[in-house]
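Any read-out appearing in this document is the output of simple, stated calculations on the displayed coordinates, not a laboratory observation. Bear in mind that the values here come from a model prediction, so they are computed numbers and not experimental data. Cβ atoms are built from the backbone, for glycine too; each structure is taken alone.
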Structure 1
Amino acid sequence: MLPAPNLRHVCDLEVRLDPIKEMGAGRAGRRRIIPIVGGRVTGPELCGRILNLGADWQTIFGDGLAELDTRYALETDDGAFIEIVNFGFRHGPEDVIRKLAAGDPVPQDSYYMRTHARLETGHPDYAWVNRTLFVGTGARLKSAVKVSLFAIE
């Protein structure tokens, strides 16, 4: 067996959201769009602001699984632009998911929210993000999402 990869904490994102736009039933499940309208990035390797553009294009399946499919961007404190494409899943006990949908606080460990992310930039100081894979753990708040991103080493 080969060794398991290590994870290196890169940053924490607090992504501010506009209200959910319900699209209704699609081919695979209930579809909705959640606009991304800003936020902050803080951490040992990336710091900056999340730009007011992008969205999470979600599919909610019959069993309650939320498939997260986001695309947005950040501007680092030193002026680099980095695109984030983040794909993941959120699921948990029905009562916990119902509370999340109502905007009520629930412990993050009471449901599963994990992602894998691809970052891309043309800025030479951050070229390392173009060749690094990332995983994240997340939490849904009333009008924001928190994600901790880790580089897979």
Structure 2
Amino acid sequence: MREIEIPPLWLALCAALGWGASRLWQVPVPGGQAIGLVLILLGCLLMGLAAAQMLLAHTTVIPRRDPNALVTSGAFALSRNPIYVADALILAGLLLWWQILWMMWLVPAFMLVITLRFIRGEEARLRAGFGAEYESYCANTRRWI
């Protein structure tokens, strides 16, 4: 079961909740759809860049697997978890696109779930595998942004 529970499923669940809410009640936000589209595109770009960096470093993008390398440059210089930041940007963008600003609470809820279910375990594996190098990276780079 833990192999099929991956962050994109949590993103899809939150997006589905948002989409359902948009069928019930939309509140137009001036420029919301344009801002939402920018956030979605920015999230997709960030995700692609971060995933490409991990693949070029020959390390896994799949949570709960042991990493082969510690990636600290590029997107990973901005955040220790740029793919999760990208997920949050995409979710926020979708909520704005669907004009349901009142459902924006889903973004911090998503971030909390990801932190508790994935990030803490990933951090423990990175700490065990890369020790002082990872600690130095953590001291200089935030978990989210």
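Below are the figures for this structure:
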| quantity | calculated |
| --- | --- |
| Which of 1, 2 yields 0.70 [FRET efficiency 1/(1 + (r/R0)^6) of positions 28 and 132 (r between Cβ atoms, R0 = 35 Å, to 0.05), calculated] | 1 |
| Comparison of 1, 2 - label where mean count of other Cβ atoms within 10 Å over residues 92-99 is highest | 2 |
| Answer label among 1, 2 for the case where helix-only ellipticity at 222 nm (-39500 (n - 2.57) for each DSSP H run of 4 or more, over all residues; to 500), calculated from the coordinates, equals -21000 | 2 |
| Origin of the derived value 23 (relative contact order in percent (Cα under 8 Å, 6 or more apart); candidates 1, 2) | 1 |
